[in-house]
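Dropping the structures in below, format is structure tokens.
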Structure 1
Amino acid sequence: MVSDQSDSNSRDQSTAGSEIELALAQIAIEPGDVDGNVERATAAVGRAAAAGADLVALPELFNVGYFAFDEYASHAEPIDGRTFGRLRDAAIDHGVAVLAGSIVEDLAATDAVSTPAETGLANTAALFSADGALELVYRKHHLFGYESAESDLLVPGESVDTATIRGFTVGVTTCYDLRFPELYRELVDSGAQLLLIPSAWPYPRVDHWEALSRARAIENQCYVATINGSGSFDDADLLGRSTVYDPWGVRLASSGDDPALVTATVDPETVEGVRSSFPALADRRR
């Protein structure tokens, strides 16, 4: 973990009392190794909880691997399937909220929540509270088509919801969604103070990963946490660099490209302080 305290504004707006400890679990992802990947994910939740985390977030398609397109159909699961069940159990066992983000969802097999289509597959994240309650389901809206089979294989999501975790209003998007700022405006208009973005961002687009994530934090005056994986596929290498940005766009903590646990303290009162002292959101014209 690398901490960055270069901008005093991020400290001046911080107040104690409502803060939480956020942990980003940048795990090693082996293509198609669902059992091994889920085991690494649950172990990371345990380590994060032992280190004092209140909320733990996992990468995009952490169980099957984003670039393992040929494995999608055979490893698709419903919302109440084995992978999310394991992470829900980990949340309860360790007393922490968990963003299990994400898996390939079998829409036809899901009956626990509404779906955007009766059949097909979706890239789906689930947010569980520390008592195991399903607080939020997010299905990736923008499906990547550039040298990727995702847009051919998956159904895009439709709903954009928020959830409250320990006093934070939390929104979730996924990877390629970072390039579409209007989605984040919608979440901020719904009250989002912390945006969690599970991803499978590959080399060589390091500059885009960093610039887009920081821009979403600055323009929406909220925390942005990008959770990437670590690992290699036939045609891509994940670049890691899971990062937490504060509402000024200051990097609070980050990793390299190897497996890591990135931790940062975040506080909803900081968000409200920044928005009050520099009310750019209130100056929007539509």
Structure 2
Amino acid sequence: MIEGMDTPAAAAHVRFVTPRQAEQAAARRRRAGTETDLSRTRRARRIQRVLAQTYPYAVAELDFDDAWQLLVATVLSAQTTDIRVNAVTPGLFAAYPGPRELAEAPAEDVQEMVRSLGFYRSKARSIQALATRIVDEYDAAVPGTVEDLVSLPGVGRKTANVVLGNAFGVPGITVDTHFGRLARRFGWTENEDPVKVEKDVAALFPSALWTELSHELIYHGRRICHSRKPACGVCPVADLCPSYGAGPTDPEAARKLLGYELKPGREDLLAGFMAGRTRRQLRAEGHTLSA
């Protein structure tokens, strides 16, 4: 926040950058010319520190209790929202608590339980094939390496990194659509291929930050740095972003674009996150967690 200024920032803890500050920073970058590798690394790490301050509560937005549940939930999340997956998985895991139960379940019953997610037949087949492989080859325990995980049905590198980072504590970068978009907007990479994006971004940060960084960029992409119209005017890293101006730079106009707990009128939800409440606790208190 800027002292003495009544700013329309997302919240008191969110850094506010005035349009003048952002424009001056952009002018300095233009004068400096091509960014060096060292300058890019320093700028990237400063962006990460600001995002960590903005989203201190950032975690995986899929509900899970163990590696198995996270693996299944992540496979189911393809081409749908985490919110919809979180509505389905409690019933699914209550009916089929582990890989053995799911592998032996009637296919029609599994399809019916995941029907609301779309592509339900293929998703049901994937998670049952996944369960069968884990039972047959890993004694019903989710493997803990990228190589083993990506060999499983329906599991790619993104899903493997989600599971490793959030269930096993093994650092990984999760390049979903939000992460890739922001990495390019921030000038960290020019690549579209997720594997190349992962490699480029990994070179900018110590591995200990990879999982945390993944959450922070995904949160920022969903709440502020939207695909079609980013809320540049209230972005806490506006002065560090070479794509500043891709969306409205007027703070009042940009504030209307904020999503989820940063959206105007959802201050109670934000306070709950800041107080350390889990997503399950907040839903139990009556909060909806949609955009």
Structure 3
Amino acid sequence: MTSPSSAPAPTRRRRPEPAPYALILGASVVLLAGLGYPVFWQIVTSLQTYGLAQQFGQPPAFAGLDNYARIFSDPSLWSVVARSIVFCLVNALLTVALGLACALLMRAVSAAVRITIQICLLLAWAMPMVAAVTVFRWLFDYRSGVVNWALASLGLHRFQGFSWLSQPLTFFLVATCIIVWMSVPFVAMSLYAGLTQVPGEVLEAAEIDGASSSQVLRHILLPMVRPVLSIVLLLQIIWDLRVFAQIRLLQDAGAPVSETNLLGNFIYELGVGRQDFGAAAAVSLFVLVLTVVLSSPYVRSLLKEDDQ
């Protein structure tokens, strides 16, 4: 039996150090001001009647939830939402799949070939967006485009003079080519950096045990780069849901606007085209909520991995 005097003293809870919080206080204030102020004014504008007259000094009238009721009862909004979600998920998954393939290729080839691939990826990534869209518009031009010429040379004569941008399905095919082509370099370089952190001893042990290449990929490489894979997929979903400029520039080439609008273009049409900034602000807040909903599963998975 131990005497009361020899019992261990109760441990004291350490006070949290204020220094780390003080260091991030400035950045937190700037971040809240930079992000919170625009969101606050979006909320205020969405509750007002704000049009062309208000831009010339007339005070806006309080509209309450009228903008939300009017927009959400519009069937065209829901067709744009469905189109945007499908386009976003297809592009994000395709980008991550091709980026993973490029990362695995860079891991397998020699140093000279790998450097050549990385230079090509960086050149594609560094190309300005307007220049990239212009190049793809030339490639898919129905009069003198290389794509139509190549397909017709292979015997597919129905593509002679085929207008890719005049039909919604082929329009989004061209848009997918542009967005994926510009997004794959970031995903490929990020995943390749993650693959370089896989210990060589683990791969050697798997090779000694007779594991095939597909088994190494499925049971070793993918689980080890899963955090990076989750992050790049989350970023792609957020970015592809907010696509605007690529679609707008392709629409200027003669595409049907009402059938090819995504959420960003729909907001632009409401605000700039119809001068209905209250409704545009309401849809913008809806896009913010939709982004949170689509990205929440991936955020939860990242938090679970951190807890483990």
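Laboratory data are not the source of any read-out in this text; all were calculated from the coordinates shown. No experiment lies behind these values; they were computed from the predicted model shown. Cβ atoms are built from the backbone, for glycine too; each structure is taken alone.
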TODO: Match the computed value 17.4, 51 of Rg and Dmax of the Cα atoms in Å to one of the structures 1, 2, 3, and report its label.
DONE: 1
Open item on the list: Quick check for you: by distance in nm of label points 7 Å out along Cα→Cβ at positions 64 and 200, which of 1, 2, 3 is greatest?
Closed with: 3
Open item on the list: Given -16000 as the derived value for helix-only ellipticity at 222 nm (-39500 (n - 2.57) for each DSSP H run of 4 or more, over all residues; to 500), which of the supplied structures 1, 2, 3 does it correspond to?
Closed with: 2
Open item on the list: Ranked on distance in nm of label points 7 Å out along Cα→Cβ at positions 168 and 192, which label among 1, 2, 3 comes first with the largest value?
Closed with: 3
